[in-house]
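The following blocks contain the structures, represented as structure tokens.
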Structure 1
Amino acid sequence: MRIYSFSAHQFRNFDHIDQLVFPEAPLIAVLAPNASGKTNFLEAIVMMLRARSFRSRAEECVSWGRDSFVVQGQVDTEEGLVKLSVEYTVAQKKMRIQENGSLVSPVTFFGKYPYVAFLPEDAFLFNRGPVGRRNFLNSALAGSQKYLSSIVQYHRVLRQRNMAIKHAKTFEDIQAWTSLLVEYAQPIWFERLEFVDFLNNRVSALYKELFFEDRDIRVSLTLGAPSTESLGDILYESWEYEKKYKHTLYGPHRDDLAVAVDGRPADAVLSRGQVRGLVIAIKVASRAFIEQRIGRNPILLFDEILSELDPVRQESLLSHLPGSQTILTCTSIPEAIRAKSDVAIIDIRTLASS
């Protein structure tokens, strides 16, 4: 899968980006000085592919003083070119998503056009709270319609169950919501565990290939319950505590992704630069999982991924990129990119008025 063309109107600092036909080169370097909109450009692409930003609410993506944005383009898939259009209107707080001119729902659209992104803040993935790590799991698994449907339904039921707990007198008052929660939790756990097992079998070797460090890296899922098999019993036994704290104490909404390096937590062993490299290895491995799982090559979106790597590691990373489309932002063109023959360079300042 690759983006064939793209345009944007009133998105962030871009008043208008005329239709850009992407070069066919597998690696596309997007060049621009700092604070000129490189991350905004990637965010607009993600909005077109997923109808959701990776960092904020839709209304915050509308250019200052404007009332809407539109991002659209064509994606080249195994079934041919698909025209995508995503429009958000501030007054109505409404997202309008179209595929080939036909309206589609956000749930069926989400995850259909997969991507894997690395952002500078991902370097803090292991020393901040678990929400970002759960978001990473959800993003990687979004291409599975069974997972996506389960996670959407799970959180709907979770909200209803939490509301019911506040007024319930006995566990029987929330039994129906509990049964539904258990039903939707099982496929979530099944697919998360499968994904984490995939990472655990690949990340150590990939990290060594990319960054020349032989480390024992173990990826695991810290479950939000003592067991995946007896969640119903666990929730029954915790009823008195749930009644006290007024929310659901166990389930996939409490999961966390844990990474140990040489037997210790990753952020306690590795420097910031090494953690950055580890996250890059995990992202590259997750791209392979998504391709294997849904049979479609995810687009890679890398924001300033080379900025803290020395030339040798830059070259190593670039040599390990797959043949699928990779869009990489940078403030200057590293020698590792200049030396490659299959690279296209786009200067973002020539694309749009702001």
Structure 2
Amino acid sequence: MKTVYFVTGGCGFIGANFIQYLLNKTEPKSVVNLDKLTYAGNPKNLADFEQDPRYVFVHGDICDAELVSKLCTEYQPNYIVNFAAESHVDRSIDGPAEFIQTNIVGTSVLLQESLKYYSTLKGKESERFRFHHISTDEVFGSLSESGLFTEETPYDPSSPYSASKASSDHLVRAWHRTFDLPVLISNCSNNYGPYQFPEKLIPLMILNCLEEKPLPVYGTGENIRDWLYVEDHCDAIYTILQKGTIGETYNVGGNNEIKNIQIVEAICDVLNDIHPAGSGKSYHELITFVKDRPGHDFRYAIDASKLKKETGWEPKESFNTGIQKTIEWYLKNEEWWRTIQENTYKQERLGISN
């Protein structure tokens, strides 16, 4: 039975990788991508599929209830997968309102229109339907030097971004408990890989190395994150859609707890080896410690054992293999990131206005 996917925010980093995953590794009837094309939404992320009859791009906003309703009626999706979100902590410090509008109001619109659409489905089509909400481990707040986030960890968000994502998670659960909408939630650790907008740590450091600019590391670089290669995340999302239990939340992690300074040093090591600096200097000499950002959580670490136990999923990439693939992608796709630099983002620091 062919499947129709309705993906929101599919021109963003993880959404675009997920659509590529669906079109390259599964056999969908169609994939409908609704994206507002904000600064981080890039149609070039899916340029290879522009002529693919299975792929449908719609330029629009998840806050537009009429449009969401129309797309559900027209394409009759089996799965709605919500990636659409403002996602950068530093930008949420500079401008919280956009995060509240997209991440909270937008999610509520999607849920309500999905519920209206779900109520029209009969028999097997009703049984197949899922609304999968993509969230983050940042909703749990900060860990000390020990312990892991589980699906039962209380929410304790620190930034406007994580607070807005926590709110959207609660809305999704409410629509399930109150209205019986068949939902799934996944909370992932830090993603990295191809097509990531260069405001995030790993692509920012790669591109700054390539231009021999300073590598700004917040505080002392001791903050710890669990790193998940984006294709592993896409595989997890697909697995949850197929095997996850309705109403459940699943943590998705990469089993790669690493300090920020170690991430930067690893990037320098790989680039020193495969793409030496034109100046002849080591990229390590570019590392610069800068004032920490407000509300910077110390440590995130995911316990993804529930997902492995229930579905068999586990990440395929180690950090060493994933970072090598990521760096090689940015080296081979200079036109992609040069266009962003020229038109959207010049790797300036954000989130220090308050």
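Where a number appears in this text, it was derived from the coordinates with a stated rule and is not lab data. In this text the structure is predicted, and so the values were computed from the model without any measurement. Cβ atoms are built from the backbone, for glycine too; each structure is taken alone.
Can you say which of 1, 2 returns 13.7 when Kirkwood radius over Cα pairs in Å, for residues 85-132 alone is computed? Mind dumping the intermediate values first?
Details: 1: 13.7; 2: 12.5.
Of the options listed, only 1 reproduces it.
semi-axes √(5λ) of the Cα gyration tensor in Å computed as 36, 27, 17: which structure among 1, 2? Going through each structure in turn, the value belongs to 1. Comparing distance in nm of label points 7 Å out along Cα→Cβ at positions 197 and 229 across structures 1, 2, the highest figure comes from 2. Each of structures 1, 2 was scored by relative contact order in percent (Cα under 8 Å, 6 or more apart); the highest score is held by 1. Can you say which of 1, 2 returns 4.9 when distance in nm of label points 7 Å out along Cα→Cβ at positions 29 and 269 is computed? Only structure 2 yields this read-out.
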